[in-house]
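A short reminder: the numbers here are calculations on the coordinates, not readings from a lab. The shown structure was predicted, so the numbers you read here are calculated from the model rather than taken from an experiment. Cβ atoms are built from the backbone, for glycine too; each structure is taken alone.
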Structure I
Amino acid sequence: MAPQLQAHIDEMHNLPLHEAIQSVVDIFPGLEGSVSPKCQYLIKHPDYEGEADLNALGKHFLTCGKRCTTEHAPFKTRLLHQSLDDRIADFYGDLYTIMTEGYKNGTMVPEPSEDRGCACCRGDPDATILARFHDGKAFLYEEQDYRDIWGDEKNHGSCTTGWTDENGVQQSKYEIYASKEQVEEALKAAEELQAQVPSRL
């Protein structure tokens with residue numbers, strides 16, 4: 001019996017980062033999407049049983065983007081994650097079009113929600129991805145990591161996050177976006193350097 005799709009997605013976060021991203025790459029080609037009468041994004045796959053919540057997969061994808069920064073991911077891992085940016089946005093976009101039409105003709109009605117405020121600010125996967133706020137997240141570096149690799153080279157943007165710690169002290173974190181070209185060139189340079197090192201085997 002084939003494994004349950006929802007269970008498979010729920011286990012993805014336990015994988016090491018590169019494998020966690022690769023698991024999304026591997027599953028994407030067979031995914032089929034639909035929208036329930038209550039406006040829930042659903043997916044199914046021929047190799048798995050049952051349906052799953054697309055937002056569970058979306059949340060996993062977004063979390064992997066954040067992990068690229070916090071786990072100081074290598075260039076290949078970051079590029080692998082970025083390769084999914086358009087694919088997942090297009091997938092959500094197609095289902096959003098279906099939902100919008102269903103909402104207009106009365107065949108789809110969202111469930112009442114107690115959530116308030118901005119869906120993107122809450123981090124809702126569908127809102128975040130449809131707004132393209134996920135684009136290039138894999139290329140976000142902690143400031144020192146960026147400086148160590150590219151020095152004062154012009155960056156692709158930056159962001160500052162502020163919060164209050166458990167002692168009530170204001171904290172902040174400054175992070176810098178690299179461009180895809182920067183990451184690709186850095187990977188190429190690293191591979192060329194590695195090729196010049198004599199094998200010790």
Structure II
Amino acid sequence: MGLDEFLPPGWTVQNGRGLALVIAGPSGAGKSSVISELLRRDPRLCFSVSATTRPRRPEEVDGRDYSFVDDSEFERMIGAGELLEWTIYQGHRYGTPRAEVAARLAGGRDVVINVEVQGALALRRCGLSHPVVLVFLVPPSREELVRRIRGRGTESSEALATRLAIADQEVRHIPEFDYLVVNDSLDAAVERVEAILVAERSRIRRCSP
């Protein structure tokens with residue numbers, strides 16, 4: 001019976017029953033790096049591949065990092081109800097596919113979702129029957145945020161200013177998240193998120209009717 005034998009009827013432990021771990025934060029916070037390392041370390045996690053209309057970056061792989069689609073396909077997905085949420089960021093649309101996430105949660109898998117801040121908040125409201133845990137990832141300082149974005153070598157001065165203005169807006173939503181994680185080093189940030197997973201998997205909750 002495992003841990004459930006210690007609990008009264010109608011109660012269970014979250015572990016192995018599927019939760020959505022949503023990681024958001026400003027551009028340059030290191031979300032992709034943290035998620036990649038989490039997936040490497042924890043075989044119980046799987047990654048939700050978001051759909052986007054933005055151009056693919058040279059290092060990205062279609063179907064692994066994102067599903068890259070055109071505007072007409074994205075419109076079709078919206079109309080067909082295939083997205084749990086979608087949002088516009090810097091003129092491009094991003095969305096979370098419903099079927100893949102729902103199937104993996106129903107199978108007891110924990111799903112990691114990398115979304116923009118507004119997308120994360122929308123996932124909290126989308127009516128998933130499994131727990132949705134929101135983690136806001138930040139660099140240790142605004143100065144470090146600027147350094148990381150500049151380090152990509154792909155941003156013009158105008159684009160950098162736009163990203164920083166968006167970041168200033170995004171951090172105002174931190175109180176709406178469950179956890180704040182500082183990414184001052186990759187290993188430390190991953191360990192902090194792993195601690196969150198341990199806590200969330202240990203939660204006691206009522207069984208679904």
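For which of I, II does percent of Cα pairs over 16 Å apart, for residues 88-127 alone, calculated from the coordinates, equal 40?
Answer for the origin of the read-out: II.
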Worksheet, complete the sentence: From the coordinates of one of I, II, Kirkwood radius over Cα pairs in Å, for residues 48-159 alone came out at 15.6; that one is structure II
Worksheet item: log10 I(q)/I(0) by the Debye sum over Cα atoms at q = 0.13, 0.14, 0.24, 0.29 Å⁻¹, for residues 56-103 alone computed as -0.39, -0.43, -0.86, -1.06: which structure among I, II?
Response: I
Practice prompt. Taking 13.1 as the value of mean count of other Cβ atoms within 10 Å over residues 40-47 derived from one of the structures shown (I, II), identify that structure.
Written response: II
Discussion item. Given 18 as the derived value for percent of Cα pairs over 32 Å apart, which of the supplied structures I, II does it correspond to?
Written reply: II
Item to complete: Tell me which of I, II gives 19 when you compute relative contact order in percent (Cα under 8 Å, 6 or more apart).
Response: I
Worksheet item: If we compute distance in nm of label points 7 Å out along Cα→Cβ at positions 72 and 176 for structures I, II, which one ends up with the highest value?
Response: II
Worksheet item: Upon calculation of helix-only ellipticity at 222 nm (-39500 (n - 2.57) for each DSSP H run of 4 or more, over all residues; to 500) from the atomic coordinates, which of the structures I, II produces -11500?
Response: II
Worksheet item: Here distance in nm of label points 7 Å out along Cα→Cβ at positions 16 and 136 was calculated and came to 3.0; which of the structures I, II was it taken from?
Response: I
